[in-house]
Structure I
Amino acid sequence: MDATADGLVAAVDAVAGQDLAGLSTALWQAQVAVVAPLVQRLEAFLALAAAQLSARTGGRLATEDGGSRSVAGWMAEVSGDSPAAAGRAVRTANALQEALPRVALAVLDGRVPWVRAQVLTRLVGRVDAEALWEAQDALLTTAQQLDPVQLG
């Protein structure tokens, strides 16, 4: 691991290692309010990183036995998620990177939650690509104001 990953591990260990029963309601609420958006950013990072890995490798990774496997299958294994869910995350990230790159950056910056960006990707293929590209700033503003149900 590198220093960034080591720092993240230490931070998660510190948060998750707390005695939850010993926290006051106010402190518990404050910590959840800080951690929840960070989890959204990390989920987006994982999906966007997997999409980049998929693009670099043609969607396949070499295995130790000389074979290959899909990036989505590998992501499912390392994340503990299902291959279907990992595949959806990679497809969503690809749609963001290709059609809505400013939205992808906003998610990584913490300005738009991952779940809201996922809703916006439903527009890809349904709305003219050029119009969608030009509408990104308006979509960002809307995604910052509405919850996923309201967006969908």
Structure II
Amino acid sequence: MICPNCENEIDPDCCHCGSPIKNHGYSDNHSPVPMGCTCGYAVQPPKPLKMYILVKKSLPSHKMIAVAHGVLMAHLKFSNRELQDWRPLYEQWLNESFRKVVCEVSDADFERFREFSDRVIVTESGLDNMEVSMVFCPRAEWPKPFKYLSMSKY
């Protein structure tokens, strides 16, 4: 691999101090810099994969059930061997991150988030098959509207 700044050949897995970059701490008094780099290009750790779960604020009840059912439905969908686009990313999230962000949204916002792909919409039979939550396949980079959601307080 070539450093984008000094254009030297670098080893992105090993710091210039000899420590593996994957577990490199800042206790060594320096940021991890790949072996072979002369410009001090600091390696940024990869962003963790996160799964977003949106639940309607207007639900009279069943919010926790909507989250639980949604995560299970997402697991069944995104771990499907036939879905080659999502499966590797989902398996990486399952094995390395398992981070979830649960947000309560208005009915209007719920409708707006339909435009984003790679999702599961959950209906609740106890509420006359009302749509209650939406779960998105985990990813590291999220479209801008996700950054403005409020996390649920329950």
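Work out which structure the value -22500 belongs to, where helix-only ellipticity at 222 nm (-39500 (n - 2.57) for each DSSP H run of 4 or more, over all residues; to 500) was derived from one of I, II.
Working: I: -22500; II: -5500.
It was calculated from structure I.
As an exercise: FRET efficiency 1/(1 + (r/R0)^6) of positions 9 and 73 (r between Cβ atoms, R0 = 30 Å, to 0.05), calculated from one structure in I, II, equals 0.75. Which structure is it?
Source structure for this number: I.
As an exercise: relative contact order in percent (Cα under 8 Å, 6 or more apart), calculated from one structure in I, II, equals 19. Which structure is it?
Working: I: 19; II: 25.
Considering all the candidates, the number was obtained from I.
With Rg/Rh (Cα atoms, Kirkwood Rh) computed per structure, which member of I, II shows the largest figure?
Values: I: 1.03; II: 1.13.
The structure with the largest value is II.
Looking at distance in nm of label points 7 Å out along Cα→Cβ at positions 81 and 137, point out which structure of I, II has the largest value. Mind showing how you got there, number by number?
Numbers: I: 3.2; II: 1.8.
Of structures I, II, the maximum of distance in nm of label points 7 Å out along Cα→Cβ at positions 81 and 137 occurs in I.
Every read-out reported here was derived from the displayed coordinates using simple, explicitly stated rules and does not represent laboratory data. Keep in mind the model is a prediction, meaning the values are calculated, not measured. Cβ atoms are built from the backbone, for glycine too; each structure is taken alone.
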